[in-house]
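Read through the structures below before going on.
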Structure P
């Protein structure tokens with residue numbers, strides 16, 4: 001059994017989801033040939049205060065987004081990041097090398113932007129010739145820290161990612177472009193919508209909007225849900241059935257879940273916390289309302305699900321908005337009442353537009369990306 005170590009960090013749910021997707025496909029395709037471990041190198045193997053860094057992510061994004069944007073933009077400048085990373089690698093040599101010896105991997109995969117330069121420098125000082133693979137989990141706005149010329153392979157999700165990697169000095173034979181790693185369930189043909197809706201407790205023949213808030217329950221989800229519900233209720237007043245129904249997934253935000261569960265909804269509405277089978281909920285719906293997270297965009301495309309972007313994290317998600325608009329797979333609207341207007345149109349007189357957007361999303365989707373990435377990595381170690 002060959003050991004593979006995946007380096008990730010709990011800064012939002014996307015990096016963990018990508019790591020889990022890779023791990024699960026390794027298990028599905030190769031079984032006992034590989035032992036795949038996931039580790040948050042910062043939280044689990046660095047001293048204070050560095051080990052607390054991942055916990056500051058949500059505070060910065062939610063409460064001081066201007067500061068997060070500033071930190072992100074500073075981090076895009078190699079003249080700033082390179083000396084910092086070199087100093088950090090020297091300081092963390094003992095801790096990171098201890099972790100590497102503990103897991104003793106045959107190959108290392110990074111799915112986080114801060115997990116390239118430091119581990120590679122530590123490996124060099126340890127004189128270990130361990131294959132090192134970077135799987136980029138940002139879609140369009142990709143900072144230079146993702147790209148290290150010493151990586152064995154680097155998997156990029158888009159043409160923009162390929163261009164940036166080449167600009168950073170990586171060679172064509174180091175690069176692969178398959179798409180973002182998404183969970184293997186998204187590669188399977190979904191069951192029919194009416195059947196899924198019945199199983200999930202929804203009305204089987206009513207248009208459905210899904211509102212998601214990411215794993216951590218971020219953004220003005222409550223305001224958006226109430227606005228959409230009110231508009232769809234108004235649309236259905238003259239008809240015999242509801243103009244639409246709503247599913248709201250709050251992630252790990254228990255306060256938001258309790259608040260929405262207590263609300264008196266004017267249309268059929270299901271409120272959930274964190275769900276393991278998000279692919280079923282997405283496949284059961286007609287559109288998704290979300291911030292511009294790269295993983296959610298990739299998952300929606302894999303299922304042909306039209307996207308209504310309601311916001312983005314400054315910096316890392318900025319490029320995802322024009323990407324969605326350029327490819328015609330969704331729209332970008334911030335105000336809750338405007339979001340409600342779009343959903344009302346899609347479920348009513350603009351149904352043909354919704355179907356056209358769904359087809360474009362389906363054509364852009366890369367549901368097999370994780371399998372292609374895993375097969376290529378397995379080939380490096382004789383899998």
Structure Q
């Protein structure tokens with residue numbers, strides 16, 4: 001997770017900004033927005049999410065609406081995931097790539113009755129909008145950027161579904177993962193999608209920006225009278241949670257510099273169809289992917305930072321993409337890319353930590369998986 005050096009005047013604010021301030025958040029620049037990095041503290045928020053329910057503001061992420069009769073075919077060509085024949089009410093994790101396979105972004109694509117929706121990373125929104133506009137030329141596909149017109153909230157943790165049922169009806173808990181429903185709370189139409197980025201059960205809720213103030217008290221209560229179960233959480237714990245769950249982050253495990261297969265995300269790539277970048281990825285598969293994303297458990301409690309070198313027998317062979325001191329496991333963990341022959345579980349490597357090297361053992365991913 002990389003923060004930015006922007007002045008407050010250059011940053012956008014989400015519809016939940018005043019709520020963050022009221023709950024005592026520490027605000028930082030992130031993806032062009034002023035966002036909460038923590039409230040009670042990163043470790044406290046991390047542990048609360050693993051045991052109860054936390055609310056994350058993810059309104060900085062792009063929310064795009066696509067309409068037109070050619071949407072299905074267009075998105076099937078745009079995305080690595082098979083979307084032809086997609087069911088209404090389904091969401092799909094996918095990548096959008098260049099012709100050479102370089103990953104432009106990882107996205108969630110949703111099939112509504114009358115349109116399609118894309119959620120993309122906040123830092124990549126302008127790039128993805130420009131790419132879609134370029135690719136849709138000559139078609140009947142129309143793009144509407146709904147990011148600033150809406151708010152997006154992620155509710156995560158083992159107690160989330162009981163809260164979601166109170167908000168959206170008793171059938172929410174029966175929804176499978178990567179399914180969504182449109183519900184009304186009084187005059188507010190909201191979309192509830194059973195997905196998330198923490199390794200826990202949860203939902204992501206999209207609501208009109210001007211009406212989000214009516215929803216927040218139901219979720220969090222007030223600073224004076226907080227909700228007995230739900231607490232606000234910031235970007236700091238969202239990052240430690242996703243690393244424990246071994247979920248990739250754009251700019252870390254995902255990049256324009258490599259393709260989806262090299263990133264270890266072959267599960268969201270369908271090479272039986274044609275999409276932008278499919279030819280390049282078939283070549284990668286034929287030649288065998290030269291490197292692997294691995295999990296590492298480090299000796300000691302110091303954190304391996306992004307781009308730290310990974311060594312085998314004194315020779316630098318790769319680099320770290322993400323690292324943290326895991327609150328759940330009580331260990332220093334990291335992800336990184338190494339050659340395929342150095343990716344075996346149990347193999348002993350070394351990682352640069354500060355000015356020294358720490359021993360590291362290759363372990364199976366994910367580091368954490370809920371019971």
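Source structure of the calculated read-out (distance in nm of label points 7 Å out along Cα→Cβ at positions 99 and 179, 3.0) within P, Q: P. Work out which structure the value -14000 belongs to, where helix-only ellipticity at 222 nm (-39500 (n - 2.57) for each DSSP H run of 4 or more, over all residues; to 500) was derived from one of P, Q. The correct label is P.
Matching task: 0.96 is the computed value of Rg/Rh (Cα atoms, Kirkwood Rh). Pick the structure from P, Q. Only structure Q yields this read-out. With respect to distance in nm of label points 7 Å out along Cα→Cβ at positions 131 and 291, the largest value across structures P, Q is given by P. Can you say which of P, Q returns 0.00 when FRET efficiency 1/(1 + (r/R0)^6) of positions 123 and 235 (r between Cβ atoms, R0 = 25 Å, to 0.05) is computed? Considering all the candidates, the number was obtained from P.
Coordinate-derived values only; no laboratory data. Small disclaimer: the values here were computed from a predicted structure and weren't measured. Cβ atoms are built from the backbone, for glycine too; each structure is taken alone.
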